[in-house]
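Following this line, the structures themselves.
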Structure P
Amino acid sequence: MNARTAPGADAEAPAGRGPTRARHRARSPIISPGWQPALLTAVLAGLLAAGASFGQWAALPAVVLLQAVTAAGWFRLNGMWPARQGIVLAFAGGLAADAAVLAVDEDDVPGALLGVLGVWFLLVIVLQLRHRGSSDERLDSLTATSASTLLTVVAGALLAAVEVSGAAVAVAAGGVAAATVVRALPGPPALTSPLALAAGFGVGVWASGQDIGTPALALGAAGGACALLGLRVASYDFPSRFVHFTAGVALPLTAAAPAVYPLAVALL
């Protein structure tokens, strides 16, 4: 990946030159994270599902961990490292979102999350005023920090969904875990991707026989589809192993957050 800089970041060493670099760029830029990050995603999804069964405070540690890995992974995915200030700011936005979700009534959650986003986007702009790089570097830093903040704050919607229905979050997390693991199996994407979607839907089919009923079908399918979306993003532009073990672990579950909350509200 091309190295860029962000506030507090040191520029990465340039990639290798000559035949090695030519061979590297000749390959497909889409490299899937693989089975090890998939297992970590499944573990994180399992922690979230287990905590969701006992309420928001029990689910909070898993959500906070997800937000931390998301913040770091997004910057590294964009070629920015260490980018300490941006990562801390984005992660702090996620913590503020969690606090807002825990502090307000269920009906006020969307407004609380939007309020946190508004304040944190203002802080992002203030941070960029201290950036001494070129205009291109400032633009890269602004977009990466804003996107990372958006993702960490939106991940707080999982905590809000727990208040609506812990079972809904558990089913969606199960769909994410199943789809991520199946997608990591050996085989062409044309085969493993449909199987991954089927695995997510299968979790919903199984859960529909429990207390949650028919809405579990939509939740499981949404979890599987969002997992594939997150994996695709984490696979782009010759990602490093560090990207795979951060963004590749977190994004499948983070991508499900904006789908799980409205589905839980609408269906349950």
Structure Q
Amino acid sequence: MWLRARHTGDPADREAARACMARLADWTGADTSTRGLIFWYGTVFADDGERIRNRGARACRDAFDPELGLVPWGSAFGGPRLMARADGVPGMVPLLATVDMEAARSHLRHHLDLCLGDRPSSWSWLHTAATGWTACADPPPGWSRGPAWLLLALAEGARLPDGDSFAALAGILAPPSFVPLADTAHPSGPLDTSAAAITALALLRLGRRDRAVALLEVLVEGHLTTDGRLLDGCYDLTAGTAVRHELIWGDFFLAYALAELTGRVPGTG
């Protein structure tokens, strides 16, 4: 909504965005590392988002586990608390960096070690005292948003002081310029445009403009409706939930990438 308010300049749009942002305060105490996405991307374009963003950042820093070196996935959505997932990294990196730079670096490094290291490939990990980190089957290894979320987190990490080492890893995750399958294990299955939108923004932030533009052209020309809805997103192929659908984060990251590409918003953390 803040992107719309910036675009229109309409005071009514700003008030609507401000009212919506105020509701994020309810998530301050939620035990989930997705608070990074909520508090960073929910406030980054706001005129006066510092207060609520700072509250979220401090709550996330308090949840940082120094023994694990990261903010755990948490229990807010049910299931075990001590997990690490690729979708718990983006947003959390710049959010933590506002209050604890080393915690931000550690959160990113440990997720990269798990998801891209020598262990079996997985985007989700469970930690127990008896066995340490164990790979989880869900999301599956071919999950479209796994590499997209981590690529965005790398783009965020590259903007930290001494972040060049993170930028250097981008080639491992950067895909060809097309919309990925929702799950590479199902070559005849649906696509996931939301993963492509996340990737496009990450590529822009990493300075790979040509690849980002090529991907954005595919999305806009082939999957965007005349009223601005990004179709053909896939939420959860395994569960059969919203497998060919408009997804709110797909709309958001496409709008963000287009706004940054056209200079309507400055580069952000």
Structure R
Amino acid sequence: MSEVASEATFDAAAVRRAAATICAGQAAACEAAGIPDDSHRLARLVRSDFGSYRELAAALRHECHPDLLPSIPRLCAAALGDTGTARTLSGDQQLADPFFHHGDLVVEGDLDVEAPLVVTGSLTVRGLLADCGPDSVVVVGGGVTARGVFTDGDMCVLGDIEAEVVHGYYNDHTLQARRIRARLVVEDEHATIATVEAGLHFDLDDYQQGYGDGVQERLRALLVDDVFTADEDEEDGKEMFDHAALLARMRAGLPVFRADTDPGPR
């Protein structure tokens, strides 16, 4: 990023106390539900001798199990207490190093995440939020608001995601949120754990890598022609929806929805 990540004093004892409380709560909930207790992942994580919250965030590159990630912003917020701040970063931001912020974070342009990012509050991106798995891990304690969300890594949002487009790609990672509200949501071989409210939503079974029944026709009715490109796997050069073309067009600030379409639930 063009600006240095905000630092917070790291108190290992406070972190471990907070982790113990969270683990005890998870263990009790799992026992009541009759399901295996997975709190050991958090207990193992905090045994490490971290020197900062950025170091803790960096460890998520190797400890990013979907069951662990929701505990991370809760852990950090509990250890730090009521010391969070609101921070705004101007312009487009490229995150190449681990980044931690306690509180709400606003990015006035696009945010490209290529490393672990932990925000204990909400994340507002005026442009596009795009990650880069497996190097990236995005964990947000509040909600996420952006023009578009493009993920092929692990992304865990404890609140809601609100965007025009939410696109998940690649099958090794997971998108988690309480709720996703968007005009278009596509799960392209990418596990999504959330309630989805969308004008058009293709889940894993519907989408079938773009070859599902009626997928291209329904996308054609919603999106401009520029986001469809020739598919090299099609002998006749048939044009198919291209999420990279959609991303590029949105980055350029160009419209992607046909003018005569319903703006949907946002």
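Worth a mention:
- Per distance in nm of label points 7 Å out along Cα→Cβ at positions 51 and 115, the highest-valued of structures P, Q, R: Q
- Of the structures P, Q, R, the one that -7000 was derived from, the read-out being helix-only ellipticity at 222 nm (-39500 (n - 2.57) for each DSSP H run of 4 or more, over all residues; to 500): R
Here, each number is a calculation from the coordinates, and none is a lab measurement. Quick caveat: nothing in here was measured; it's all calculated off a predicted structure. Cβ atoms are built from the backbone, for glycine too; each structure is taken alone.
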